[in-house]
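I've put the structures underneath this note.
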Structure 1
Amino acid sequence: MLKLRVMTLNLGGGVKNFAGTPEKATGKSQALATLVQEINPDVLGVQEIAQYTDADGVLVSMVERLRLDAGFDYSFYGETLSMKRHMQIKKDLMINGLFNDWWDWSKGNAIFSRQPFSRLGNSAKEGMPRNVPIFQPVSYEGTRDTDPRYVILTRIKQEPFPYVMNLHLTTLVGERGEFVWDEVVDAAKMTRSKQMSRVLGLVERHILIPGLPLILMGDFNARIDEYSLKDMLESEQKFVHLAPEEKIPTHPKAGAVDHIFFFPSKRLVSYEAHIINSELAHSVSDHLPVVADIVIE
């Protein structure tokens, strides 16, 4: 049996601060490292983590800073959006990056582990995670409607060699906040269902049908009763939602949208899940971390 502590956290608020003054970026990175050290996960998936290359060609990376400060041996960064590929003058952060003399800026998802990653098809050998697109717009227009979406797929090199997926699904302008349009809400839910279908299609033949262990986590931008989760994951594919004991929102406007799932149920011996609702967690991001202690057969 394998015991793992798994954690997911969207750093949306952290990205905004990371792009500000060096002092603010340093403070945010230190708070994040302290939070992760306190929770001490074996596997950590984050969304909306950022990095930039300055005028001297030096890479300033939240990923590398967190890996070192939190003591992870392994990490992988999956880029989703960058100045070089998606330069858009409607995006203030990119304009500010130009006048800060950044050669590039990007954000994406990342995964950290205390155990090596293995190859997807050969668990006996060390390998690297893969960054797989699940939504690529024709053109990026500087809004969340056209944000590219990816999923990181990897495997942990420790028996029974569970697969891990870290994702961030779409939300649309007008879905939440002061002004909400019903048609936008419906469109957002349909978009997430399409993206979830692609995620499941990615792993169906090689993981789901053989019944291999899979941890699926991230910011789904969906509450647990939404079709893409309740029906597509739980009812149809029999994923187990690792429900936190705390029934509180993980985001102040969106609700409980950050989740951890496990497949298949017969390989899950036990679990205990929590939402970390501490002052430190609130200082790091506008999302709260979700943590699950799981035992896999």
Structure 2
Amino acid sequence: MFYLEHIKDVARKVGFDLCGVTECRRLEDDAHFLRQWIAEGNATSLAYLARNEEVRADASRLVEGARSVIVCAAAYRRQRYADDCCTKIASYACAADYHSVMRDMLHALCRAAGLADGQVRYRVFTDSAPIFEKRYAVEAGLGWIGRHSLLITPDYGSYVVLGEIVTDAVFDRYDTPLTAGTCGVCRRCVEACPNQAIAERHIDTRRCISCATIEHKSELRTPLHGWIFGCDECQNACPYNHSCGEYANSRLSPLFSPHALDTASWLAMSKADFDAQLRTTPLLRSGLERIKENIVLSELDD
């Protein structure tokens, strides 16, 4: 048997800001919500969400005999832009690719906590498997899902990235969802989205700037409002992000300043320069040519 307080203590030492553990169970309500969301045509460029529905709703299908889901979160630095900036980049994308960082930290946690001694089964995930990670984070007591569909944590707001360990290990006790802290009547994120992409705790990807700048291109022309990779508009409006704690993990420190790269700098950048400066960031996902195209499209919005 493993101990909840021990795993949390080890997680802090590894560098995670938050850690919680919940029992591995099927999330039927979330599966139903996803089916309805897809049926209403909201998925568009995120069509992959329709695949592996049964696995997504039940993490025990990812690891034989799974009993527990350990959810960890790490905060990252928020970037701030002037309203007229036309080369805005989502804050998380200014640091090293969190997929690699979180995966390394999760494996380190497994080794330090004794999960990797060969006695238990486990797998680690960071956007690398069909799993309702935000909902498991809620079940593990890390926060709640805000109107913008992102996880909001009491201490760090929504500027966090998540990682999970699904394991057949059993814990002495488990965390429970928070009983305090909600969005209440606040609708600032809904009102802040320039494309009205936010409904009640879900996103219409046909209007979402983040999807339009990163995912597969849609037939619809989505205004970008100065964003060239991702979008933080809904997060910037959230009151919980105005007083949240500062990130502490240096592995998620920005690797470059987005303010130092204006339109001319981006359009003049060569593939070699891009690879030398930015290939370890999430910007590699879209690539230089897509970013340049987004700049041109953003200028057409004016």
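Only the coordinates and a few stated rules stand behind these numbers; no lab work does. What you see is a predicted model, and the numbers here were worked out from it, not measured in a lab. Cβ atoms are built from the backbone, for glycine too; each structure is taken alone.
For relative contact order in percent (Cα under 8 Å, 6 or more apart), which of 1, 2 scores largest?
Result for relative contact order in percent (Cα under 8 Å, 6 or more apart) over 1, 2: largest is 2.
Mean count of other Cβ atoms within 10 Å over residues 85-92 was computed and gave 14.0; which structure, 1, 2, did it come from?
1
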